[in-house]
Structure P
Amino acid sequence: MENLLDRKTFLIVGAGGLLGSKIVLEALDQGAKIIAADVDLNSMKTRLSSVGVDIGSENLLLLEFNITEEESVKSLFSNAIWTIDGAVNSTYPRNKTYGKHLFDVSLDSFNENLSLHLGSAFLFTQQSAAYFLKKRKQFSLVNISSIYGVVAPKFEIYENTPMTMPVEYAAIKAAIQHLNKYVVSYVNDSGFRINCVSPGGIYDNQPDAFLDAYKNKTNGAGMLDVGDIVGSVLFLLSQQSRYVTGQNIIVDDGFSL
């Protein structure tokens with residue numbers, strides 16, 4: 001049986017991250033060629049190796065780039081050695097003051113984080129559209145949103161922890177969903193698709209108090225393993241979702257219900 005992504009080439013940015021590295025691993029296993037890019041090449045290599053990716057594979061190209069810099073993003077597309085069939089943006093740029101409680105967030109910090117994260121999502125989405133219009137070859141883009149781009153935070157689950165749900169994050173992730181719809185409507189071509197995957201909480205050694213409180217808001221799974229998100233991303237990249245566009249797939253075991 002043919003693999004889901006056989007003979008397709010995808011650009012994965014943020015490939016050195018928790019989610020991006022797993023997408024690279026699974027996409028390679030499904031027969032794809034992958035251009036993996038991140039801001040720190042050595043860190044990306046280390047992460048990819050740690051999850052089982054053969055970084056010497058002939059089907060893998062590793063590149064260093066900065067998604068917050070316009071010329072870096074444009075160069076990534078214009079200098080691509082392989083013709084790209086789609087892309088995933090799993091980057092998470094933020095400043096050093098990101099993540100404070102609501103009344104501790106300054107306007108400058110809020111604006112900077114919107115510029116870094118939402119601005120770079122706009123740039124990458126814009127350049128994906130430009131690449132499609134230049135190549136006129138089917139292209140599927142997957143941006144990563146969040147359940148907190150869909151529903152209001154459940155602040156009670158953060159009680160007895162130093163954590164909170166950052167206001168910048170909620171604003172950015174909601175905006176990304178509408179950015180997708182805007183751009184795909186603007187291009188207006190069934191060969192060019194943009195969709196979102198909105199994960200629920202992903203386990204990353206959070207405090208036990210948070211993990212227990214979060215689990216009580218789901219149908220029993222609690223925090224998800226990062227691998228639980230990857231299937232939806234690969235589906236949206238594949239021809240099995242050929243006419244799915246402007247949509248948002250929520251993967252959260254009922255947390256947002």
Structure Q
Amino acid sequence: MKTSGNTILITGGGSGIGRELAHQWHDRGNTVIVAGRTLSSLEETASGRDNIHAIALDVADGQDIGRFVSNVLARFPSLNVLVNNAGIMRFEDVGGKRDLADAEATIAINLLGPIRLTDALIEHLKTQADAAIVNVSSGLAFVPMPKTATYSATKAALHSYTVSLRAKLKGVVEVIEVAPPAVQTELTPGQSTREGYMPLDAFITETMDGFSVEDTPAEVLTENVLFLRNAEAEGRFDEALEMTQRF
């Protein structure tokens with residue numbers, strides 16, 4: 001993926017990984033559009049950086065995606081990179097009957113959101129030079145955390161979708177997956193200070209290093225996530241699953 005001169009759309013750009021990626025790409029000479037449900041948070045991301053632009057978007061709403069895409073392409077016809085980063089994580093007990101509202105919202109945001117937004121932009125991206133789609137999954141795509149079963153399932157599905165998308169768009173649009181480990185963000189309450197989680201700045205630094213190599217790998221991974229990413233291939237799946245149950 002080209003590191004400068006892009007016009008990059010990042011969902012979930014109002015906090016955490018999305019905000020820091022927006023800052024890093026902006027500072028490397030890219031125009032960045034940050035999208036999310038809370039405009040005030042997006043504007044905080046954009047503050048002090050003239051080439052970060054904040055636009056509200058609810059990725060769980062298919063109609064809002066249509067409105068948003070019409071607006072963003074009219075304002076930024078050079079858009080050539082889509083980063084599907086928006087996501088939520090909810091704790092749940094799948095061992096008994098429960099209210100499924102959180103599970104349904106997780107699927108709508110984490111899985112249907114990227115699929116719908118990619119679909120809405122794909123024909124445009126195919127016409128752009130140096131086009132790329134970056135899907136942010138999780139180490140839990142490869143070994144689930146049982147107390148976040150639906151989140152883990154959506155990330156596993158997003159990984160699979162990304163593999164298929166890469167195969168279909170080979171030679172036309174670059175398709176990259178970022179699979180974070182447990183990172184100190186506010187994805188869940190208190191997570192930004194949770195001991196044992198990777199500091200956000202360290203994650204961003206290592207991730208940007210992965211994007212900076214001459215040939216960006218299909219999966220941009222930090223050292224911290226390899227225990228989960230490679231667990232099945234290395235015969236450590238049961239051990240890794242035991243570990244995720246202690247998080």
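Nothing in this text is a laboratory measurement; each read-out follows from the coordinates by a stated rule. Note that the structure is a prediction, hence the values are computed from the model and not measured. Cβ atoms are built from the backbone, for glycine too; each structure is taken alone.
Which structure, out of P, Q, was semi-axes √(5λ) of the Cα gyration tensor in Å, for residues 184-231 alone derived from, given a value of 23, 13, 8?
Numbers: P: 34, 10, 9; Q: 23, 13, 8.
Working through the options, I get structure Q.
Assuming 0.20 is FRET efficiency 1/(1 + (r/R0)^6) of positions 136 and 224 (r between Cβ atoms, R0 = 30 Å, to 0.05) as calculated from a single structure, say which of P, Q it is. Don't skip to the answer; put the middle values down first.
On the way: P: 0.20; Q: 1.00.
Value 0.20 for FRET efficiency 1/(1 + (r/R0)^6) of positions 136 and 224 (r between Cβ atoms, R0 = 30 Å, to 0.05) corresponds to P out of P, Q.
The value 2.2 for distance in nm of label points 7 Å out along Cα→Cβ at positions 64 and 192 was derived from one model only; which of P, Q is it? Mind dumping the intermediate values first?
On the way: P: 3.2; Q: 2.2.
Label of the source structure: Q.
When distance in nm of label points 7 Å out along Cα→Cβ at positions 40 and 72 is computed for each of P, Q, which one produces 1.3? It would help to have the intermediate numbers written out before the result.
On the way: P: 1.3; Q: 2.3.
For distance in nm of label points 7 Å out along Cα→Cβ at positions 40 and 72, the value 1.3 is produced by structure P.
Quick one: distance in nm of label points 7 Å out along Cα→Cβ at positions 88 and 112 came out at 1.2 when computed from one of P, Q, so which one is it? Intermediate values should be presented prior to the final figure.
Details: P: 3.0; Q: 1.2.
Answer by label: Q.
Just checking, which of P, Q has the largest value of mean count of other Cβ atoms within 10 Å over residues 104-111? Don't jump to the answer; show the numbers that get you there.
Values: P: 12.6; Q: 19.2.
Structure Q comes out on top.
Taking 0.80 as the value of FRET efficiency 1/(1 + (r/R0)^6) of positions 48 and 168 (r between Cβ atoms, R0 = 35 Å, to 0.05) derived from one of the structures shown (P, Q), identify that structure.
Working: P: 0.80; Q: 0.35.
Derived from the structure labelled P.
Using distance in nm of label points 7 Å out along Cα→Cβ at positions 56 and 208 as the calculated read-out, with 3.1 as its value, let me know the right label among P, Q. Show your work: numbers first, answer last.
On the way: P: 4.3; Q: 3.1.
Label of the originating structure: Q.
Out of P, Q, which one gives 19.5 for mean count of other Cβ atoms within 10 Å over residues 120-127 as computed from the coordinates?
Numbers: P: 19.5; Q: 15.0.
The read-out was computed on structure P.
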